[in-house]
Structure I
Amino acid sequence: MLDRRLLIELEEYIERHPIRLHNDVLESPIFEESCSEGIHPVELEDFIRNTRKPAFSQVLFGFIDRKGITDSDVYKKAGIDRRLFSKIRSNSDYRPRKNTVIALALSLELNKKETGKLLGSAGYSLSDSDTFDLVIQFCLEKRIYNIHDINQALAHCSLKPLACVLE
């Protein structure tokens with residue numbers, strides 16, 4: 001159970017992260033070049049081959065192995081169905097929803113950097129412009145990993161809960 005002091009601290013944390021609009025993609029040199037020149041298939045294939053990072057399932061199971069815990073401990077603590085977890089394990093191309101990835105990160109008690117790595121491997125990130133993401137970042141920084149406590153913080157901010165993340 002989160003105490004009143006921590007909830008006030010959460011509100012202050014969210015207020016310190018104002019919404020910022022970015023045009024980084026439109027102003028990037030890569031975007032400008034791809035619009036003005038044709039894309040060469042060989043260069044594209046080389047780029048993909050040299051830039052590709054490990055798939056979500058590889059990153060997830062790497063964390064599970066390093067933590068030395070069982071799959072069932074992870075999916076039970078995350079509130080994830082065994083069949084969904086099996087799908088993640090058996091299909092290396094499967095990309096779960098962002099809330100599922102967050103629940104898995106919390107069940108593994110990953111720090112903010114590790115959570116960012118896990119989210120990034122699934123194509124997601126935590127934004128400083130989204131209140132839900134700020135609550136998750138706050139909990140990670142405070143090492144709050146209990147889903148019930150996190151759901152209490154989310155409810156305090158009138159946000160949907162994280163638990164029972166069935167897809």
Structure II
Amino acid sequence: MNFNDVKVLIEERFGPDAILGTEETGLQPALLVQPDRIAGICTELRDNPATYFDFLACLTGVDHGADERAFSVVYHLSSIPYNTQLVLKVKKQVNETSGEMPFFDTVSPVWKTAEWHEREAFDLLGIYFTGHPDLRRILLPDDWEGHPLRKDYETAEYYNGIKIDF
């Protein structure tokens with residue numbers, strides 16, 4: 001099943017508004033999907049015998065910066081039996097002035113490995129995953145302030161009284 005076939009399958013199963021667009025200029029084409037439908041779409045792509053995307057190879061977050069005020073999550077899916085890959089992207093605008101963290105639905109019930117990937121995106125970018133079974137920091141100490149991969153992050157001079165040298 002090729003990229004366009006997968007796009008048609010998702011539109012037939014979830015409606016024409018489930019796909020917001022495509023990115024076909026990079027090394028891997030991507031489907032831009034409605035953020036509130038990501039978990040259902042991922043479940044369908046895993047369970048459908050025509051696609052069988054049985055492996056979440058990577059999940060990462062993206063901070064689009066203060067000008068755009070948006071965060072994205074990028075999902076790299078693989079079907080091991082069919083030797084195919086697919087990239088899905090979700091994006092949300094956020095209100096930075098309210099201090100509200102960006103949030104997306106978890107896909108950890110679909111692929112267990114998403115638990116670690118989502119924790120990393122939470123820890124480093126401050127992206128919250130609704131329904132995640134254990135959303136807490138994974139790389140930084142629990143009392144670390146801020147999220148170091150956010151574009152607005154300001155590096156602290158000290159951590160618990162110890163000077164941080166770079």
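One of I, II was used to calculate mean projected area of the Cα convex hull in nm², for residues 2-81 alone, giving 10.5; which?
I
Which structure, out of I, II, was relative contact order in percent (Cα under 8 Å, 6 or more apart) derived from, given a value of 29?
It must be structure I, since only it matches.
Work out the source of 17.3, 57 here, i.e. which of I, II gives that when Rg and Dmax of the Cα atoms in Å is computed.
On the way: I: 18.4, 58; II: 17.3, 57.
It traces back to II.
Out of I, II, which has the highest value for distance in nm of label points 7 Å out along Cα→Cβ at positions 50 and 66?
Between I, II, the highest calculated value is found for II.
Among the shown structures I, II, from which was the value 16.1 of mean count of other Cβ atoms within 10 Å over residues 42-49 calculated?
II
Work out the source of 0.6 here, i.e. which of I, II gives that when distance in nm of label points 7 Å out along Cα→Cβ at positions 10 and 138 is computed.
On the way: I: 0.6; II: 2.2.
Value 0.6 for distance in nm of label points 7 Å out along Cα→Cβ at positions 10 and 138 corresponds to I out of I, II.
Here helix-only ellipticity at 222 nm (-39500 (n - 2.57) for each DSSP H run of 4 or more, over all residues; to 500) has been calculated and equals -18000, so which of I, II was it run on?
Considering all the candidates, the number was obtained from I.
Taken together, the values in this text are just the output of simple stated rules run on the coordinates, not laboratory data. Quick caveat: nothing in here was measured; it's all calculated off a predicted structure. Cβ atoms are built from the backbone, for glycine too; each structure is taken alone.
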